[in-house]
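Student: Following are the structures in question.
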Structure 1
Amino acid sequence: MNEYLLSIFLGIVEGLTEFLPVSSTAHLRICEALLHINLQDGFWKMYTIVIQLGAILALPVYFRERILAFLRTFPRGERGDRTIFTHPLSLTLIAFVVTAIPAWALTKQIGKNLENLWVMAWALLIGGVIMWVVDAVFTRPRVMHMEEMSLPQAIWIGAAQILSAVFPGTSRSMSTIAAGQIVGMSRPAALEFSFFLSMPTMVVATGYDFIKTVMPHHHELNVAPLQMESHQWMVLAIGFGVSFFVGLGVVAWFMHWVRARGFVPFALYRIVLGIGLLTLLMRGMM
């Protein structure tokens, strides 16, 4: 496939799946395996990171008014009932720290699982079942808005997000949304907090991966951005732009969707995809 068309395709896949509870990591790895992309190639490693950064940028752009409102009301909140520990921005950072420390300690295990399609297949399947059950059982939320969250709820959601780091295919969105629903948050509130938590989590994770890719480390073969050819820069730019605009559209659509509908369609999709991937792996077709 032409590299420009490939960049458009992978940018669309990243933009579509990064914020939906279906795991962008699993989708990218499946596509890369089917298209026989060399995951050891420094350029394609960096490409994957760049399109994730494009998707990340969609979040602060979409939530810019909410972010500014939170900054203006920090730390007391709009109603004056928040503290420096319970303001939405503080809860986001606390949940991030709860995730980041164990994830950093498990870096080697996470790296191994990122290449393991068997782990992703089971994570897709089991995560789909969990999402379906949670969406069906926890139907009486007590927290309707992100501003009403408590510190224990944020800590719990941050802890749940560790699963998505250790077991790729679980999905950050799935783990944080389901965790929020379990502790009494409405679907929109759980989804919005999931998006806010994604911002620091994804920026740090992709930034760390980017540094590992472009900086020499233990004599590994890395890619030097200044040595790339012009067409490679174009491939990166196309993927970045496509993932950003597709991701922006998906965030807007998904926020509207959950206000009237549940997550069952995504749970079913995960289950079908997980079973399909397991079937291909058992037949030695991937």
Structure 2
Amino acid sequence: MTKESKRLQQSDWKKWGPYLSERQWGTVREDYSATGEAWDYFSHEQARSRAYRWGEDGILGISDDRQFLCFAVALWNGKDPILKERIYGLTGTQGNHGEDVKDYYFYLDSTPTHSYMKGLYKYPQAEFPYAQLELESRHIGRRRREYELLDTEIFDNNNYYDVFVEYAKNTPEDILIKITITNCSRGSSRTVPTLHLLPTLWFRNTWSWDKNTVKPTISVGANGETVAVGGFPDISKLSHPKGHSPLQYTVIKTNHPEQGDRWLYCEGKSELLFTENETALSD
């Protein structure tokens, strides 16, 4: 038997996987309208300021099989009015052929137990044409083909980034994450804008809908200090070559009432940003 065959016989190897949707907005999963507006009730535009109820979404992300804790990449090219946190697309009435995703992303590899996964997302260096895609799609009519991101010429001269995300499991609960970004532009390196990368960890909102649910927490581990490998759970078996200093990590600790404690280790002295993903609603 191969190692993957042995892993398939153990159910815990499937606990973490690509269960995080690329698109949660504009689906029947997020329709709690009184009139059954399944494809229009929750748009991409609203997704950055509303909490989902039945799921989450992200770019090439992962989650546990109950989607309590989620991880995905967020990007910003310095031009967009919003962070690139999820795949963009149109709701049923916005698109000329119904709801439609406009981004380009590819699932490149995955084992049956998701012990290894790899994906690719192509992110433009110029401002993402949100308004242009919606406007053109509204007016071209149902008899014409869909207006796509390539039609905006935003990828001309290869002015985009290839964002590769890889996941490799050492154990069912110990997951290595590698993010590789390639500048595909044919222009001078001096003219290429800075790309901001924000690996993001968050909990699906399960507490706003039930007052008896305990809200999970995300905090800085070790009082925000950068610590040596070996001093925290889940990395005690890691080692470093003789004659080399221990790797340094910044630690994020999460706690969920049903999931317990988990840790995210970020190599180096990483800047950490924390925010609530809930919007205060006025009367």
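Student: By the measure distance in nm of label points 7 Å out along Cα→Cβ at positions 42 and 58, tell me the structure among 1, 2 with the highest figure.
Tutor: On the way: 1: 3.0; 2: 1.7.
Largest calculated value belongs to 1.
Student: Match the computed value 36 of relative contact order in percent (Cα under 8 Å, 6 or more apart) to one of the structures 1, 2, and report its label.
Tutor: On the way: 1: 36; 2: 16.
The value was obtained from structure 1.
Student: Which structure, out of 1, 2, was helix-only ellipticity at 222 nm (-39500 (n - 2.57) for each DSSP H run of 4 or more, over all residues; to 500) derived from, given a value of -1500? Intermediate values should be presented prior to the final figure.
Tutor: On the way: 1: -24000; 2: -1500.
Attributed to the structure labelled 2.
Student: If distance in nm of label points 7 Å out along Cα→Cβ at positions 210 and 266 is computed to be 3.1, which of 1, 2 is the source?
Tutor: Working: 1: 2.5; 2: 3.1.
Comparing all candidates, it corresponds to 2.
Student: In addition: Using the calculated result 18.9, 60 for Rg and Dmax of the Cα atoms in Å, pick out the matching structure from 1, 2.
Tutor: On the way: 1: 18.9, 60; 2: 20.7, 68.
The correct label is 1.
Student: If mean count of other Cβ atoms within 10 Å over residues 66-73 comes out at 19.5 when worked out from the coordinates, which of 1, 2 was used? Write out the running numbers ahead of the final one.
Tutor: On the way: 1: 14.0; 2: 19.5.
Label of the source structure: 2.
Each reported figure results from applying straightforward, stated rules to the coordinates on display, with no laboratory input. What you are looking at is a predicted structure, and each value in this text was computed from that prediction instead of being measured. Cβ atoms are built from the backbone, for glycine too; each structure is taken alone.
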